[in-house]
Structure P
Amino acid sequence: MARIVVVHGIGQEFLGPEQMRGAAAPALRDGVRLAGAPPIPDEDVACAFYGDLYHEPGTRSGDLPPWDEGDVEEGLEEELLAAWWRAAAEADPAVDGPDEDGTRGLVGFGASRALHVQRVRAALDALAGSRFFGKVSDRLMVLALKQVRRYLTEPALRAAARDRVAAEVGPDTRVVVGHSLGSVVAYETLCAHPEWPVTDFVTLGSPLGLRGVVFDRLAPSPADGRGAWPGPVARWTNVADRGDVVALPDRLAGRFGERIADQRVDNGTRMHDLARYLAAPKTGAAVARGLS
């Protein structure tokens with residue numbers, strides 16, 4: 001079995017495990033090399049793929065539904081959209097944030113369906129003008145919201161995604177790397193398997209610490225405001241780009257304990273890109289520590 005298992009994030013439903021591995025393995029090997037560590041062979045890297053779970057069994061949709069502001073559900077989806085909007089406004093001076101009194105923002109939903117749709121439209125328009133989401137269509141943003149919501153609220157999907165991670169971890173596995181929503185899948189799977197030989201957990205662009213939307217819905221549930229430590233892990237390195245709107249907050253030590261090593265990187269204009277995260281020397285150094 002591979003010594004390193006990479007768990008991808010959202011929006012990969014049209015790919016497959018070999019395609020994901022084909023992209024992730026070279027980037028991670030570059031990160032390790034740029035960190036000055038001994039090179040790792042390609043076969044040391046596996047990808048736990050769960051993107052196909054978002055399709056109906058036996059199907060593979062050719063296009064996304066024509067989602068727009070009317071398809072964003074109240075509750076978790078709107079809360080996550082609001083969090084992205086606030087984070088984008090903090091990171092990008094060109095983005096106006098939501099008004100705290102609710103006149104323009106996502107504060108105060110529930111007055112009417114029309115007001116809900118109006119405020120979602122305002123959020124999508126604001127994010128469309130940000131550096132982070134500028135080239136992302138409404139449909140892709142809504143897709144992201146729905147994939148996060150489905151993972152956190154559909155037990156069968158959640159269990160199946162975690163099973164995909166478990167299938168890739170073997171007696172030789174020492175490092176698990178989780179990107180975006182994949183960091184949540186990896187974290188919960190590690191918590192459920194304290195017997196595994198995994199010593200190092202590396203999270204990239206992770207939303208694990210986002211209160212309300214993600215953090216408070218984790219399994220196991222946080223206790224007294226502190227998240228559980230992920231099972232067998234001895235070292236946890238969290239890597240985040242300061243402009244990554246998904247990495248909320250970009251430091252996890254305050255949620256899971258001071259043992260976490262929070263690291264910042266600069267991914268340029270592709271703040272949340274998996275390949276850029278994997279190729280970062282700080283990511284490579286964290287992975288190399290686990291292999292040594």
Structure Q
Amino acid sequence: MNNHAATQRSGPRRHAAARPAAWPFVLAALISLAGMAASFKFFIKTTTGQYMDESALVEAAVVGERIGTQVAQVLDLLPATSLVIAVLVILFVTLARRRWKAAGFALVAMAAANLSTQLIKAGLPDRPDLGVNTLALNSLPSGHSTLAASAAAAVFLVVSPRWRPAAAFVGGSYAVIAGISTLINQWHRPSDVLAAFFVVAFWTALAALVVMRTGPGWNVWLGADKHWASSRWWPALAALLALLAGAAAFLILRSVSGATSTTSYFLLGVGQIMVVGYGLTVAGTLLLTLPVRRRSRR
């Protein structure tokens with residue numbers, strides 16, 4: 001009995017000695033910042049970017065008419081619904097598993113992402129006049145998309161490693177759908193959604209480093225074949241969707257100079273949202289599972 005208790009007490013210390021390196025998380029945060037800056041520079045500061053963005057927003061009206069008012073109303077609820085789901089899941093995990101620190105850092109990251117979005121939106125200048133018929137008011141990043149993505153990221157941070165691959169895919173899909181819904185309802189342009197995803201990714205990467213280092217006792221990887229939520233199929237499916245969306249966006253981009261449908265730029269915008277959304281999903285899954293996988297082999 002004493003030996004077993006001693007083993008339990010020594011376990012966390014042994015895991016804590018193998019803390020994950022900080023540089024992958026810092027690098028991920030810097031890449032996210034670069035993505036945010038690139039979204040602003042191309043879609044706001046260039047004529048081509050403005051035209052693509054505004055065309056997608058205009059064509060979204062056609063899609064909105066086709067799917068009907070009821071479907072659009074359901075899409076309206078997605079960002080707020082994601083917040084309720086995230087709070088309930090975090091509350092359950094915190095009370096059931098006593099992951100107080102992880103829950104705290106996840107909520108701080110969620111709040112920081114949403115606050116940053118509002119500050120960036122207020123601080124960035126209006127869209128410059130580059131000859132494109134568009135509203136000058138800056139709408140980047142999307143607050144609705146930030147809310148949905150940050151809620152999904154908060155759940156991703158608090159669940160144990162065996163649940164993270166599935167949680168990342170489900171949460172990433174939810175954020176992608178919520179982002180597309182803001183486009184369909186003509187609340188935001190595609191670039192607004194992309195910028196929101198990068199803002200959330202920045203704070204998630206920083207919070208992930210703290211979560212991984214303050215919860216070594218439960219950040220333990222059992223193996224991809226030990227639980228259905230740990231399956232390699234989750235990141236593989238996200239990567240496949242990102243690749244397919246990227247290929248479709250590339251083909252649409254090549255065809256827009258010729259005869260196109262009335263929704264070409266809208267579909268291009270959807271493809272961009274899916275590429276970034278699912279691409280970040282894969283990156284986040286690898287970022288938080290690879291360190292515990294290496295540690296479990298030691």
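None of the figures in this text is laboratory data; all of them are computed from the coordinates on show. What you see is a predicted model, and the numbers here were worked out from it, not measured in a lab. Cβ atoms are built from the backbone, for glycine too; each structure is taken alone.
Consider the structures P, Q: one of them gives -12000 for helix-only ellipticity at 222 nm (-39500 (n - 2.57) for each DSSP H run of 4 or more, over all residues; to 500) as calculated from the coordinates. Say which. Here the read-out was taken from P.
When distance in nm of label points 7 Å out along Cα→Cβ at positions 169 and 273 is computed for each of P, Q, the one that comes out at 2.2 is Q. To test your reading of the models, identify which of P, Q gives 1.03 for Rg/Rh (Cα atoms, Kirkwood Rh) when calculated. Source structure: Q. If you rank structures P, Q by relative contact order in percent (Cα under 8 Å, 6 or more apart), which sits at the top with the largest value? Largest one: structure Q. Suppose you compute Kirkwood radius over Cα pairs in Å, for residues 137-280 alone for every structure in P, Q: which one lands on 16.2? Clearly, the read-out refers to Q.
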